[in-house]
Structure P
Amino acid sequence: MNDLESFQLMDQDDPLQHFRSHFHHNKNEIYFDGNSLGKMPKAVIDQLKETLEVQWGKQLIRSWNEKWLALPTRLSEKYAQFLNADPSEILFGESTSVRLYQVIYALLNSGKYLHHLITDNLNFPTDHYILQGFTKNYKGTTLTRLNYGQEIRAELDMLKDLIKEKPGIICLSLVTYKSAYLYPMQELNQWAEAQGALIIWDLSHAVGAVPIHLKDSGAKVAVGCTYKYMNGGPGAPAFLYINNTLGLELDNPIQGWFGHQNPFNFDEDYTHSVGLERFQNGTPSILSMQALEAGIDLSLAAGISAIRTKSITITTLIKKAVQKELEPFGFEFHSPHESLYRGSHIALLHPHAWPITQALIAGNKSVPKIIPDFRPPNLIRIGIAPLYTQYESVWWLISRLKELGSTHSNLNFSAPITKVP
């Protein structure tokens, strides 16, 4: 691996380097967990202060009409640029789990799709839980979970065969949470459409990290969170996408007042909104939506093309370093080797992943703390957030992993897992 100075020079030439100054950073700490929780944009502090002191503190109820009612629509307009969709097809609020439940229930009730639910072993566990719940609570619904026998990439022929055999509603993560495998969205959308099936895409590990073309790919439904690469803050609101044509044919199973055609008429009987607003439920979470907007603006200013280019460069650097420097010490590259099929994090397998993770976090006098991510039983995830991840940080990471790999006898391999960072 090249010396530290060569990585520092790469930072000087990085067209995204100036975006780093817009985020809060801790001293003597390198953060590689933006694929779980993105860093805080500095502008959030002023945005929330103004919301709290002026909009809530002084203007009180007037802020609904003057500011807050328009906020979800403004967020949809901005996110539409990332998702390549119409703003009217995007709705903010609730959690990813709630949105996934809503749209699956609506699709099952629509009569347009057979009641076969399909997912695979690469999907996020929460999505599995939601799907499993339907087999218990929605009569006549079946669930098939495709197991590829490995966790690095989907075996597309197996997936296509299952969709053809049991066409219905499929739920997949566009970028998988363990290996960062990136599905060919358009190819699978076209296949599902030909079988009379539909894919719900979970975009949580993809939005803000890879280009997404919902319209051009033929996607009809998608959900996702906003607190990872979009830096929206802990528990930031989720988003829901439904193609306009399909959305007009679906009904929200949760008939909340903000989904009403005229919510402020306070009618006794429910009449759903004409557009996607029908999938709104209760009062929007204004404070968390205000915190979300700063991260969106930074990502829009950088542009997803530049973000993706830097992401591929860094993950490829890590891949080559693992192969050259770390494999002799028991580390295994556990993500797709081709950048075309890889999102913006890297998975490393090691039999002692947990104590190595803890040693990275602890740091010492000569090296900074390095915050990665651990997934049981033996996986270290390295999240690359191009808006603030530096090339120099990659040098420190590889150097530290090499050191820990060569001196592993000093680590307490029997340390219990008491906290997952």
Structure Q
Amino acid sequence: MVLSNRLMSLGVSPHRKLADFVYQLKLMGVKVISFAAGQPGVPPYEGAIKALGEALRKDPYRVSSYGPSAGLPELREAIAEDVKRAGGPDLTPEDVAIVSGGLDGLQLTLSVLTDPGDRVVVPEPSYGMYEYVSKFLGLRVEVCPQPSENGFQPDVECIAKHLRKGAKAVIIASPDNPTGRVADRGVLKAIAETAQESGAYVIYDEAYRYIYYEGSHYYLARDYPDVVIGVGSFSKDLAIPGFRLGFVYGPKEVIAGVKRLKGILGICASIPAQYAAAAGLRDPGFREYLKKVLGIYRSRRDVAYDALRRYLPEAGAYLPKAAMYIFADFRPYLEKLGVDDVKFAFDLAEKKHVVMVPGQAFGALGKGFMRVTFVTQDEATIEEGIKQVAEYLREAGAL
């Protein structure tokens, strides 16, 4: 059987290989401490789930039927209200398209903006799916660094160079996965201004727009509505990653294209999930839920950061102001071991049953780092997991 070159050219992410390996460990009954899953560590917002249950009981046929490709009007209206209330642009429901998660939104947006052979700029290290989706669509990916020594801020000059040479778009996340950094407003504005001058677009990944421990989210589209396309998700704030629901907003012609393409490739996003999200966004209790969740996450972040500094003093750890991750520099230890981050991740999982995602899952410039998700475990488990990493290194003679 001959599979497509498009598929075979993508390879397999080390993240996915590691996830499969850990799954096999769990099937064997092994207790695993996982810092790998990029998902919330708390139950979904109860108000959204309760509203969905009531809607299903009241009218199960309607809630389980196909819906408009653009998304339910009440959800698009709720998103427009929510974005404006949070300091974002003044949207109308027509400016919003509902999609099946942020990744679906990214793929649809790129499909609307680009043709095979076009160029797109991606900072590294960054969410690995940016490059996978871009390559799947036949795009040429041009990488720009966002180095740890600069707080993982994107390299503005590098991005500007590629945009001025004809790249169609740049993908920027703030807050960021895997680093947890919040992009400097001046950096974001400089990128948007260059895009505006060059006839390009900024695809602005806002999946973590409510997961802040310091400060608040900057909606770049408020100041650059003609070139910024916001891609959001309900996976992190409503804590419903398995519902696969997100949204895209931006220039009307782009959003019209996203809606049209959604109808062709997916008909519509999950209708039950849309009912839940619309109710959740409009429920006053949602704000209190977020405050409680952020308090839990902040405590876990602080424990993880302190444990890394205490037990692994040579691993450079950047304290994130947002998101769910610490992206720690393990290069001093890996050099002593004579292995790369991928080999280390698999050995650690096999010998100590502790799982961290190797930095190479986020691009070549992530090599030597490890992503530690701190939101999914309680404080005691976080500390125990980091201690086990230190024990592994000590037994191997690297600590």
Structure R
Amino acid sequence: MHHFHFQNGQLYAEEVPVKEIARKVGTPFYLYSAATLKRHFQVFDQAFSSLPHLVCYSVKANSNLAVLRLLAREGSGADIVSGGELYRALKAGIPAEKVVFSGVGKTAREMRQALEAGILMFNVESLGELKVLSRVARSMRKKAPVAIRINPDVDPKTHPYISTGLQKNKFGLDLETALEAYLLAQKDPHLEIVGIDCHIGSQLTEVSPFVEALRRVKAFLQKLKSFGISVRYLDLGGGLGIVYGNEAPPPPEEYARALIEELKDLDVTLVLEPGRVLVGNAGILVTRVLYYKETPQKKFIIVDAGMNDLLRPAFYNAYHEIIPVVSRKRPLIKADVVGPICETGDFLARDREIPQVKPGELLAVMSAGAYGFVMSSNYNSRPRPPEVLVSRDQYFVVRKRENYARLIAGEKIPDFLR
């Protein structure tokens, strides 16, 4: 469920007409609904209310400070993958003791920052990382809380670019190496084993891969017990999918029931890292039609948002529903919706049946709240778009549109070129 709806033929975000925001802010821009964000978090969190758990929102999905602050006020922790995400999470008011640090490429500097902050745990993904973390903790005279990320070799049945739980993926450790890592950590005075971690992919639309992965984690926990190793936290990651088009992902209640059934005999706190399922359908990208172009082979709707604003269609060939902001009777055409970037891969939709729109009209690219702005760039020297948050009948620009001066702010012409 989301709070984008039509009223008198116009698309609204909660109680605010999208057209009115576009008139004031300009296009393109990202638009988020506070009510949707709150509802999605509450539904997800309450689904697991019958067992000890901690929801750590996956910051990489949408890292805007206002979004993080809203989720922090709902009680969320954070799953981070960089020092920058740690900085954002703490600035937004997420307690360090609710932060888990994932990712395959943590630097010693980032480890120090996280240890100084006092995070809940590091999800360690290699033996090399474990050794560096031990050295950093020793130099700081601290003990680093660790969970080892195991790779259960489970097919998540999703896009190969967002599959993370197969042995051919770069994430986690196979079970034999993971055992070696736990045994090393057990003997290390600067490491404290607190958990186990597993994440198999993103945009999963079935419960069965989660259950299969959890069963393999449980079997591995039994092996750890035989070596005198126990854990307090079981981090099952995130990955629950959303509706972009014709998908039918399970609701959080069904997902939770399946996991709770498997966890009923374990004395652990479940850690969950939802991202897309909380923010994906809470945001849209609003863009304006610039031109209509027709060739002997194709029809094109050219808009002012490009692959630098929303990369997912070009990168994953991902589907996003695209609708006119003003609804009225129009003929349907089959066209490519493309942006201004000088790449053939710059498209928001291909061969899409869409109402015929004219230059100057607004389109809403739906389900753009996750992996939208965070993956944007300045390619073709295009300023990144603003982000806007709606709450009831008010809207707030929570990130200003970049200007040309900002594009070159970090650059310098050396003296020999002057």
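When Rg/Rh (Cα atoms, Kirkwood Rh), for residues 133-380 alone is computed across structures P, Q, R, the figure 0.98 traces back to Q.
So log10 I(q)/I(0) by the Debye sum over Cα atoms at q = 0.15, 0.17, 0.21 Å⁻¹, for residues 13-148 alone, computed for just one structure, reads -1.06, -1.14, -1.27; which one of P, Q, R is that? Source structure: P.
Out of P, Q, R, which structure matches 6.4 when distance in nm of label points 7 Å out along Cα→Cβ at positions 69 and 365 is calculated? Checking each candidate, the match is P. Computing helix-only ellipticity at 222 nm (-39500 (n - 2.57) for each DSSP H run of 4 or more, over all residues; to 500) gives -11000 for which of P, Q, R? Source structure for this number: P.
Bear in mind these aren't lab numbers, they're just calculated from the coordinates by the rules spelled out. It should be emphasised that the depicted structure is a prediction, and the values quoted were computed from it without experimental measurement. Cβ atoms are built from the backbone, for glycine too; each structure is taken alone.
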